[in-house]
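So, here come the structures, one by one.
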Structure 1
Amino acid sequence: MSSSHMKRLTMPRTWPLPRKTDVWVQKPDPSGHPLELCMPIGIILRDVLGLSRSQRESKRILATRSVLVDGRVVVKHSRAVGLMDVLTVGEESYRCVLDTNGKLRYRPIAKKEAGTKLCRVTNKTTIKGGKTQYTLHDGRTIISEKPDEYSTGDSLTVSLPDQEVKAHHPFQPDSMAYLIGGSHVGEVSKIKTIEVKRSTRPNEVSFEEFGTIASYAFVIPSETSLPLEAKS
């Protein structure tokens, strides 16, 4: 079996798929997302959204060039669709989020919402010419003339597919945060304090009733910014 597949028993716990129906499952192509925060589009079309009955049907849908990820046409069934990505199939659009069980979900969103996505700044480095390169959680990068325009942990509203920064959401007390890990995964809460460690230990964030590490807190504009509830 080629490395494009993995055993279902070893697939990430975030994937909302049964483990014992088949031996193998498609692996997503390498992307800016870690494996546990993305799924291959062929599997999403078949097993999550129920838009196809087989991988062959998924490939046929993709061949019509009516499937987009973050506003760009996708034709490969192993293309990864990860956290905060926008998946568009025909006239319908979905955003990838984590539910309170830590499972990846692809929730329906309005056409207007499909024109932007939230990205978290995970790293910043100075590059040639004194410019600053900001690395975002989905692997994309933004170059800026200003070294302190954004900080690690901030979130940006980015337009799709042209990647223009439309809004900046600082990682600071009183900001709303969506939890992408830990025992409170999938919940939204307001940040009370941020504790910066002067050691190799991760920075910590405190909320009203609990605390977690800073990398689990994804700043969002408001409580209603994400489609966290499934529509009945």
Structure 2
Amino acid sequence: MSEAYKMKDIPQEERPRERLIKDGPDTLKNHELIAVILGKGSRKEGVLSIARRIMDDYGTKSLSGEKDVKRLTETLNLTEIQACQIIAALELGRRLFGKARKETFLNSPGDVFSYLTNIGKLEKEVMHGLYLDVKNKLLRDEVISVGTVSCSLVHPREVYKPALIYSAVGVILVHNHPSGDPEPSKEDIALTKRLKKVSEYIDIELLDHIIIGNDDYISMKSKGLI
């Protein structure tokens, strides 16, 4: 059944909410769980289509850390109510289960690639800031931007403000290339050099900038670009 259909056009036994009641949440895919949270779509787009689009454009890990209603609304063309529903559900999950989450240590570019490998499949460029303590323990994973990564769209304030809030001593930038080729562009290099200069003034080290493609990655530090 096409996910462009309205929910009323889908047989009742195939609808996510009914399957959740009958078989439990483990049987639902991520976008189907989002569809249950949203409840309904719009006149132009069914709720399953909206939910699938959210996952395709944003990705599970990016979405799980999102707290900005305005950014989610503008990036994914959602209503404010829809964005609030998603962020509220994610925040409740963090509060109830966040303390039980396993600590993550990022000691190498390979560790970072393993942690964020899923963003290599996204259709839009998404930049993460990974904020670490002195032992390379991940303190915070922040989505900094969604869309084209360039000097004009990524401001140093957006990169380093979370570092100050969470008392991080180092930052690793990570973004994907939807083309699948992780080779740094001129814009990537220019942005990294600009952010590196800022890091020297505020004494928060820019540890690396890693670009992820479909099944590979490039560390700009390893290439001597930082």
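Read-outs: derived from the displayed coordinates by stated rules, not from any lab. Keep in mind that this is a model prediction, so the values were computed, not measured. Cβ atoms are built from the backbone, for glycine too; each structure is taken alone.
Numerical summary
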read-out	value
Structure (1, 2) behind the derived value 58, 36, 30 of Cα extents along the principal axes in Å	2
Answer label among 1, 2 for the case where helix-only ellipticity at 222 nm (-39500 (n - 2.57) for each DSSP H run of 4 or more, over all residues; to 500), calculated from the coordinates, equals -12500	2
Identity of the structure behind 0.90 (criterion: FRET efficiency 1/(1 + (r/R0)^6) of positions 90 and 202 (r between Cβ atoms, R0 = 41 Å, to 0.05), calculated), options 1, 2	2
Read-out distance in nm of label points 7 Å out along Cα→Cβ at positions 58 and 154, computed value 3.7, structure in 1, 2	1
Value 29, 11, 6, calculated as semi-axes √(5λ) of the Cα gyration tensor in Å, for residues 106-145 alone, assigned to which of 1, 2	1
Origin of the derived value 2.9 (distance in nm of label points 7 Å out along Cα→Cβ at positions 18 and 82; candidates 1, 2)	1
